[in-house]
Every structure is written in C-alpha cells, then in structure tokens.
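Listed below are the structures to be examined.
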Structure P
Amino acid sequence: MGLIKSYRDLEVWQLAMNAARDVYLLTRELPRSEAFGLVSQMRRAAVSIPSNIAEGHARTTAHFLQFLSVALGSMAELETQLMLTADLYPKPRQQAEQICGRLAMMGRKTRSLMHSPGRRA
C-alpha cells in the first residue's frame, strides 16, 4: 500500500464513496412515495459513511477511532434499510443485496483499520 497523504487515499473511504454513489442510483428506482422515507434515510446514511471517515482522518487519532465507529454505525443502518428495500421492492433487490455485501466488506476493513497500529496510514 502506498503512502497515505489524505483520506482520499484510504481504501475504505474509496469503497464508501462507491457505495454512496450506488445507493443514489438505487434510490432513483424506488417509488416517489419513498422520497421522504427510505430514499432520504438511505442517502443520508450512505453519505455519512465516507464523510465520517474523512472528518475523522483530519482529526487526532483518538477522534479518528470515534469517527470510524460512527461510520460503522451508519453501515449497519444502511444495511438494515437496504434489506427492507430488498424485501419491499423486487426490482432493485439485486442491487440492494450487492451493496449489502460490499458494506460487510467495508465493515471488516474499517474494523481492521481501527485495530491497526498505523491507523492513519
């Protein structure tokens, strides 16, 4: 792995950005009646993940751990919302399940980052 100069160099942030983009694309497929329900909740949770990773990276190591923990919480929240979406709406089911799989991998990578001695690298 190369030198980490910015949060943008963190693999988990890059994965989180891709997941957020995919959530935005998926939510376009949901009915308009979900605009203030699942759509807004899912988008908020999806954006929260890379945002917390970025903000935490800009702070002290202790704060970074706290922000990574918040990102993990947002991953769990988003996974729950995606599971509900998959149950309610057959059309985006496959997309939702794929994003859930990537969230699980992001969670493992985030936990690994939290426990690594060179957290910020």
Structure Q
Amino acid sequence: MRAVEIAEILQAAPITYWEEEDRNRDYEAAFASDLMSDVLMFVQTNPETTVLITGLANAQTLRTVEMMDMRFVVFVRGKFPSDETIELARNMGITMLASDLTMFEACGVLYQKGLGGIYGSRTA
C-alpha cells in the first residue's frame, strides 16, 4: 500500500518529508505499539517496508525507527512531536504523519483496506 493511501485512509496530516517519492513509497505491513522494546523485538522482517503506528511522539521513537531501518511513522490519538523531534526526523529522513484516530481504529481501517501485519499478508 502506498504511503499516500495510508495517509488518506487514516485522515493523517504530514509532519515531515512528503515529497513525491515519499507519497508513492510502498509499504507491505504495519506494526502498532507504544512500547519501543516491542518494536525492537517483533519487527524482524522487512522493517523498511513496515509502517510504525504509535502514540509515543518523542525522540525515543525515532531512535528506535532509525535502529530498525524503518522509514515511516504514524502518530495516533492526536499526538504530535515537539519541534526538536521533528527536526531529528528531518535529519534522519523519516516520514512522519499525525492522525486523530485511536491506535485501534487506525489498525482496523488499514487492515480492512488490505494492509497486513508483520507476520504476513491478510488472508481474509
């Protein structure tokens, strides 16, 4: 699923990096967590094509994303990172979006539209 489709589905606003290349980048899976230790533990396959959905809008999230070679973060529940975190994301080349949906709603609508989880594609 292309990043622009994810943004539309989640009614999300871009925070950083929303050039043509970023909008059209394909993502194969999503992982949702506010625990960055879970991201480190569970996102093992193709992190570069996995979207992180989280309400943790701080530098710790970006450090985890960078360590995992992920490129795309969606903040949910109306969370918005500080100016310092936004600048850090720009320096790291990480795309960030913000949505007012809850984490549950965000995961549900993405799954319903065909984006699978980290353990494989949707079968239903």
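The numbers here are math on the coordinates, done by the rules we state, and not lab data. Values in this document were obtained by computation on a predicted structure and should not be read as measured data. Cβ atoms are built from the backbone, for glycine too; each structure is taken alone.
Taking relative contact order in percent (Cα under 8 Å, 6 or more apart) as the criterion, which structure among P, Q has the greatest value? Please report the intermediate quantities before stating the final value.
Numbers: P: 29; Q: 32.
That would be structure Q.
For helix-only ellipticity at 222 nm (-39500 (n - 2.57) for each DSSP H run of 4 or more, over all residues; to 500), the calculated result is -25500, so let me know which of P, Q that is. Write out the running numbers ahead of the final one.
Numbers: P: -25500; Q: -10500.
Label of the source structure: P.
Here mean count of other Cβ atoms within 10 Å over residues 87-94 has been calculated and equals 13.0, so which of P, Q was it run on?
Answer by label: P.
Between P, Q, which one scores greatest on distance in nm of label points 7 Å out along Cα→Cβ at positions 23 and 79? Working shown, then result.
On the way: P: 1.4; Q: 2.7.
If we compare distance in nm of label points 7 Å out along Cα→Cβ at positions 23 and 79 over P, Q, the biggest value is for Q.
Hey, log10 I(q)/I(0) by the Debye sum over Cα atoms at q = 0.09, 0.13, 0.22 Å⁻¹ derived from one of P, Q reads -0.25, -0.49, -1.15; which structure? Could the numbers behind the result be given before it?
Values: P: -0.25, -0.49, -1.15; Q: -0.20, -0.43, -1.40.
Only one of P, Q returns -0.25, -0.49, -1.15 for log10 I(q)/I(0) by the Debye sum over Cα atoms at q = 0.09, 0.13, 0.22 Å⁻¹, namely P.
From which structure (P, Q) was Rg/Rh (Cα atoms, Kirkwood Rh), for residues 31-94 alone calculated, if the value obtained is 0.92?
Working: P: 1.11; Q: 0.92.
Comparing all candidates, it corresponds to Q.
So distance in nm of label points 7 Å out along Cα→Cβ at positions 39 and 63, computed for just one structure, reads 1.2; which one of P, Q is that?
Numbers: P: 3.5; Q: 1.2.
Comparing all candidates, it corresponds to Q.
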